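Some structures to go through are shown next.
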Structure 1
Amino acid sequence: MGLVIFFLLGSAKPTFLADDSTLSINKIKIEITGKSNVGNYNCSNTFSIRDTIYLNSTKKNAFTTEIKMSNFDCGNKIMTKDLKETVKAKKFPNSTVYISDIKPNGKNYKCRLIFCITDKTLKYKDFILYKSDEKIEGILNLKFSDLELEPPVKMAGLIKVKDDIIINFCLYKTKD
């Protein structure tokens with residue numbers, strides 16, 4: 001009898017240990033938004049990528065991607081040119097996003113984020129990725145001055161971009 005119980009329970013998987021959850025990504029969108037004294041702007045870069053991340057695991061629990069700064073589009077040629085000049089796209093053609101140690105945090109995820117833009121590296125230990133049905137996204141509130149960059153000023157100072165910028169990282173999930 002004890003042997004039967006051992007076989008029944010011995011092969012049972014404890015219910016308190018969750019399976020490794022995965023996050024499959026098929027597209028990334030990076031948005032840089034901000035304000036000027038004449039209105040708001042939104043510059044974005046969307047590209048396809050296929051990757052799988054194992055959440056809360058010792059398996060592949062990291063994600064790295066290079067962002068081509070020349071692929072940003074602000075919906076206006078002059079604004080796009082100004083952004084590329086501001087972030088020194090010719091000197092620093094790529095930015096890098098490295099996300100690691102991704103763990104569930106309530107309905108969302110918490111991770112480590114390293115964001116390299118121009119010659120600056122920004123590190124965040126408990127960066128929150130907000131989860132929705134189609135994507136997870138993280139939001140960085142920065143200033144151009146944090147990156148030692150000057151916000152664009154045009155037309156002899158008539159148009160001035162504010163120092164505050166928002167960088168939104170969207171990782172789109174593969175549909176099951």
Structure 2
Amino acid sequence: MSELDEALAAAPGLRALARARRFVGLAEDPPGSNRTPFGRWFGADGEPWCAIFLSYCFKVGAGIVLCGGVEGPGVTPRGCAYVPTLARWLRDTGQWVEAGPKPGDIAIFDWDGGEPDHAGIVERDLGGGRFTTIEGNSGDRVARRERGPGGTAGFGRVRPYVEALVPELHLSEQ
């Protein structure tokens with residue numbers, strides 16, 4: 001992949017990251033309720049909302065519907081509310097990377113060895129397997145966190161929507 005191709009591929013994630021940064025510190029109201037503006041926007045207020053937050057950031061910030069074009073638990077026309085479905089979509093569409101997070105990547109976490117548990121958006125690669133994220137539903141708020149390889153299942157590098165739906169289409173080759 002050329003440097004230009006890589007920059008174009010990262011563009012949706014960087015736009016979603018810019019949107020996510022606006023909300024660092026925004027908390028559930030009331031505390032512990034899972035009630036947020038993102039849940040209201042998604043139509044699932046009061047539900048666990050880390051993937052809903054990502055759906056909001058990608059849809060509003062980058063025009064990308066996470067899990068668009070697939071059916072599965074938690075999928076609506078606005079995106080995806082269920083982390084295992086989001087992880088499967090990233091893998092099935094060739095947008096999954098095992099390591100080497102870049103700003104704008106979706107970080108998928110699995111802390112118990114079962115289905116993925118949580119997701120956030122990578123803000124910065126700190127080197128040595130460490131990175132910072134912005135995560136919804138982290139301590140009942142949108143929070144900036146420092147993470148490492150322990151518990152990190154992998155990353156999703158979201159491509160422009162048409163390219164994600166048709167993996168063999170490479171827009172830069174036309």
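Which structure, out of 1, 2, was Rg/Rh (Cα atoms, Kirkwood Rh) calculated from, if the result is 1.16?
The read-out was computed on structure 1.
If helix-only ellipticity at 222 nm (-39500 (n - 2.57) for each DSSP H run of 4 or more, over all residues; to 500) comes out at -9000 when worked out from the coordinates, which of 1, 2 was used?
The read-out comes from structure 2.
Suppose mean count of other Cβ atoms within 10 Å over residues 104-111 works out to 14.9; of 1, 2, which structure was it derived from?
Structure of origin is 1.
Can you say which of 1, 2 returns 2.0 when distance in nm of label points 7 Å out along Cα→Cβ at positions 72 and 112 is computed?
2
A value of 17.9 was computed for mean count of other Cβ atoms within 10 Å over residues 88-95; which of 1, 2 is the source structure?
The value was obtained from structure 2.
Only the coordinates and a few stated rules stand behind these numbers; no lab work does. Here the structure is a predicted model, which means the values were calculated and not measured. Cβ atoms are built from the backbone, for glycine too; each structure is taken alone.
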